[in-house]
Structure formats: C-alpha cells, structure tokens
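See the structures that follow.
Since every read-out is calculated from the coordinates, none of them should be taken as a lab result. For clarity, every value in this text was computed on a predicted model and none was experimentally measured. Cβ atoms are built from the backbone, for glycine too; each structure is taken alone.
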Structure I
C-alpha cells in the first residue's frame, strides 16, 4: 500500500503543478486583458483547489504510513541531523500544508471578491505564492535538501 500511495502522490504532484500553472495563466490573462471572470475561470479556481486538497489527503496518509517518518519520530535526536529525514518529516510537510492553506485562502477570497479584476488579481497573487512554496518544497532531483526522481 505504501508504494502505491507514493506513486499516486508523485503523479498527483504533476496535476497540482499543471492546475496551478493553468490557473495562474488564466488569472494573468484575465487581468491583463480585463475580461469578465467566467464560469470557466471559476471552475479553474475550484478545480485547482480541489486537486491540491486531494494531494494533501494523499500526502497525509502517506506521512503516517511512511517507514521513513516512523523512524524519524522514534529516533528524533539522531534523525534530525540527517537532512533527508528532516526534510520529509518536517520541512516538506509543513511547507506543503502552508501551500495548500494559501491556495485555500486564495480560492475562498477570489470567490468572494466583488469585481472581476479583484478575482483575477487575488487568484494570481495567492496561487503564485502557493506555487513558489510548492516548488521549494518538492524534492526535485536537483534539490539540495532531498533528492527524488521526477516520477516514482
């Protein structure tokens, strides 16, 4: 089950990134062209937040099933010196929860904004910040914090 969750989490990462890129693109385009905030734009906002929440649920499930995390919490004093263990046990989790919180807040704020311009602007800023946090927290193959392949 752990390996399946890990694979699913790795695949869903790309869905989160693609949906964020698309939502940010649509928000920037709508802001620049000063177009109306359509049902399609609203659906993009909602779907992006939903995909992020699905990834969070998979990630939390994976967190509690991971032998790496279990080892970290059993041997915290020694494990905290090991960057891979520290990254996955604390840094990755906290940054991703922060990013999903930013997406959720941005989505909720954009939904409630009175003008189309404000909706686009809110999506652009909040989703952009979340994407930056996510890019920093993903264990890319080139990351100095933890190395993982692009796809498991």
Structure II
C-alpha cells in the first residue's frame, strides 16, 4: 500500500463532502470566469493535487524529512481542514465573498504545504497551479455575489 497515501485519502474525502453537498444543492451555480486558460489551469491543478496527495507514484517525491516534520504537517493539516469546514458551515448559511475566498485559499495552502513538507514536487506544482486558477476564478465569481 505504499503507493497509496491514507492521509491523503482522508483529507480529500473530508474536503470534498461539503463541495459535493453544495453542488447538489446549487445545481444552477454558474462559473462566470470565461477565461478558458485559467479554467483549464484550475482543473489541471485541482485534479493533479487530488491525485498526487492520494497516490505516491515515486517520481519527484521524497517524503517527510523526519517524524517531527510529519507531526508539524499533521497539525497544520488538521487546522486547515477544520478551518475549511467551519468556512463551509458559514457559507452554507449565507453566501459571502470573504468566505468564498477563504474556501479557495485554504485548500490551496493545504496542497502547497503538503507538497512542500512531503517533498512531493508534482503535488507542489499542482497545488501552485490550482491556487492560481482557483483564486482567480473565485475572484471573478465573487464579482457576481450580492
């Protein structure tokens, strides 16, 4: 099972649940970002990040330097995931630009920090691509939030 990252599976499962619920409740949700390159960049980054946080493919990855780095990473991830879930709870109650932006920034940080601390450079690159695309798309879409 060394090709599978159990922590990655847990992280992705937890952060996807509110996204799926939102998608089911808001089927009419429109992406107002018409820049096809940015939308493509966001999707490449999103699926790359989810893939590389779950699967250890053995290319451009070294793992944590020490148990201490792993412990620090785990604390950071727990805090980020909890913040993400709290933002979703608030966002479900009232759509708000600040929380929409937080919902774009928090997973971006999570992917980048994980890629950096695990020395998984494909995850790091995917996280950066996702961050650029997702934050841009969220900024554009925020212009249409009342």
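Here are the numbers:
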quantity: Ranking I, II by distance in nm of label points 7 Å out along Cα→Cβ at positions 63 and 119, the structure that comes out highest; calculated: I
quantity: Which of I, II yields 0.40 [FRET efficiency 1/(1 + (r/R0)^6) of positions 55 and 87 (r between Cβ atoms, R0 = 25 Å, to 0.05), calculated]; calculated: II
quantity: Per mean count of other Cβ atoms within 10 Å over residues 23-30, the highest-valued of structures I, II; calculated: I
quantity: Comparison of I, II - label where relative contact order in percent (Cα under 8 Å, 6 or more apart) is highest; calculated: II
quantity: Answer label among I, II for the case where semi-axes √(5λ) of the Cα gyration tensor in Å, calculated from the coordinates, equals 27, 17, 13; calculated: II
quantity: Value 3.1, calculated as distance in nm of label points 7 Å out along Cα→Cβ at positions 31 and 79, assigned to which of I, II; calculated: II
